[in-house]
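Alright, structures below, take your time with them.
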Structure 1
Amino acid sequence: MGLISFGKISKVHGLAGEVRFFPFSRQLDNLSTLERIFIYKTSGGSPLELIISKSRIHKNSAIFKIQGVNSIEDAEKLVGSIVYVETSDLNKLEDDEYYWFDLIGLNTYTDEGQFIGVVENLVDRSLQSLLVVKNEDKEYLIPLTEPIVKEVDLERSKIIISPVEGLLE
């Protein structure tokens, strides 16, 4: 099972036991196709599979109706849960598109071969996303935009960037 963290149940929605789901990325495309999600009820326990019987997009989030959750009280038990999805349940991407979990852990180099660090995280900004790249000494915020990011090679676990002046200072 290839589960990845995908978002969080943020609050109850309405009276019928629906929940609001906030994805970790701004991409809402996958939300309408999800048929199941997973949460962990206890640390170290097995994931609990929840079947989504109905979903809709609402204000940069999704509203899920989960099978067996029929009241506010039932829904409140899920609030705050981190939601995991099976990677095979996600939509296939175009050649130049990547899921965030694909980028975390990749080694980052300049186009001249200088090692910058490892992608530790991504920050979602309204205009563009940023790669959080760390090495032993520093942390860099690198815009995930085409003039700077020249190549993403998942097979070799690396990203090649062409830094603008001041980016790595």
Structure 2
Amino acid sequence: MLAIKYFMLFLVLVACTLIGRFLSKKYVYRLNELEEMKNALNIFKTKIKFTYEPIPEIFQEMSENINKNISNIFIKAKNKMQNKSASIAWEEALDENNTNLTKEDRYVLKSLSKLLGQTDVEGQTSQIDITQKFLETQIKQAEEEKKKNEKLYSKLGTTIGLVIVIILA
């Protein structure tokens, strides 16, 4: 009976530690997704500027070469462009996709939709530049949050697990 009790206490400790690590990884994933989106927008700007391909085709090509969560945004936007304008499709794809991006991150990315598919090449590339500058700010903020919170949540999970084990033992 004592062995079962210690085994259950060990499982509680492991579970709390894993929960803490899971929560800490969200900060890493958000930072990676923001950097991936910035790179994707850079590719998008280059393709608009030099290839003159339609936006849905560019989104299809980009979705094949980038991170899964971010590529889903481009795939959904491309699919929605069959029935809707590029700006509405982009906003809806951002809202519907399940990523680690915060509301502020999504708001910054939605600013891209203002001129998407509605102006000439220069207007669209300048809007992409503006969005990339906003993304750089979000990336710096995400790096600070990661530094501050990653270790905190990881150690907090283990500490809470130890406290529970001590109380129950």
Structure 3
Amino acid sequence: MSPRADRVGPPSGGPAFARARALVIGLDHVTRYAVIGAMAAMTVLVVTQVVFRYAFSSAIDWSEEVARLAFVWAMFLAIPHGIRRGVHVGIDALFVKFPPLWQDRLFRLSSALAALLMAVIFWFAWQVTLYTWPEMMPTLNMTAAVYYVAVLLAAVHSVLHLVLLTWGGRDTWSEEAVA
């Protein structure tokens, strides 16, 4: 018996699925480095601010705001990566009791519903972004809506992942799907 004998079917929908998967892989690659950059910027700014406060009895006015912004962007850009790896909180006590075919169907249904939810989040984040666009940050010459732009990007990226999971099923990101 093969290690994936419970697999329901092929993880792909042909060449269109492979192209969509490649697009998401490329987007993941870009956002992975954006998350790393944002976390690095946040870390450097917080450490620098601590050194300035305690060693020089001084402060960098804008560092807290930029560190907060970097944290928000890192967290929202990381959400789709958690979807891809299936590491977000889930309860599967009942799910695992079903046969593999029904598990696959339920997985696809929940992925489709989650994609719909992320589309709703995008819509509301768009509205908030437009509403807050005229507001400026206290220490930066930048719109406060930039926080919500991270939500918009995370929602779109998450929808792409969830649509791909709806299309390809549970094995979308398995090693077999790569071949």
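Data for the structure
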read-out: At a computed 9, 28, 28, 18, 11, 5, 1 (P(r) over Cα pairs in 10 Å bins from 0, in percent), which of 1, 2, 3; value: 3
read-out: For helix-only ellipticity at 222 nm (-39500 (n - 2.57) for each DSSP H run of 4 or more, over all residues; to 500) computed as -24500, the structure of 1, 2, 3 it came from; value: 3
read-out: For relative contact order in percent (Cα under 8 Å, 6 or more apart) computed as 31, the structure of 1, 2, 3 it came from; value: 3
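Bear in mind these aren't lab numbers, they're just calculated from the coordinates by the rules spelled out. Given the structure is predicted, the values throughout are model-derived calculations rather than measurements.
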